[in-house]
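Please find the structures below.
Throughout, read-outs are computed from the coordinates displayed, never taken from laboratory work. Worth saying up front: this structure is predicted, and the values here are computed from it rather than measured. Cβ atoms are built from the backbone, for glycine too; each structure is taken alone.
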Structure 1
Amino acid sequence: MRFDAVYHTHFKCNRRRVVDYPNLWGWARELYQWSGVAETVHPDHFTRHYYFSHDMINSHRIVPIGPDADWTEPHGRG
């Protein structure tokens, strides 16, 4: 979740997002859907942390709204 929300844009690792790799995206959604995992994921927290704590990369503290991804959609992994 952190890669597409932060690393893809903030750290310019933007060739592709996790959602652009079908197998990796399915695996990531499966992990997220394991019992107890979703409750530990706080995208607003880590997004704000990265975009506010790296002055040299983002001196204006601009935090993007997206990306939107449905982590609860079926992962398709039997």
Structure 2
Amino acid sequence: MAYLFIVMARYAGLDAKYVTVTKDNDEKRVNHACAAVFINNKRYLVDPAYKTFDIKHKEISIKSDRQELPRFKSKR
């Protein structure tokens, strides 16, 4: 769902990146992904799986396309 959101956000003209999440907003350890969108120099985490805009995940890593491309290709 994160990949799909990123594609749609970019199509709409937003700067969107893939985000890995290792500790979610409830402080639970997870192996999860969401998206980051940047609007007016402010970052918002958008998590389609959690159905939340501006979610406050605790431990994240924002990935560049170059970093994420191998993982994306492995899922195809």
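To which of 1, 2 does the computed value 39 (relative contact order in percent (Cα under 8 Å, 6 or more apart)) belong? Structure 1 accounts for this read-out. Can you tell which of 1, 2 yields 25, 14, 8 when semi-axes √(5λ) of the Cα gyration tensor in Å is derived from it? Source structure: 1. In terms of distance in nm of label points 7 Å out along Cα→Cβ at positions 11 and 59, the structure with the greatest value among 1, 2 is 2.
Structures 1, 2 were compared on distance in nm of label points 7 Å out along Cα→Cβ at positions 51 and 67, and the highest value belongs to 2.
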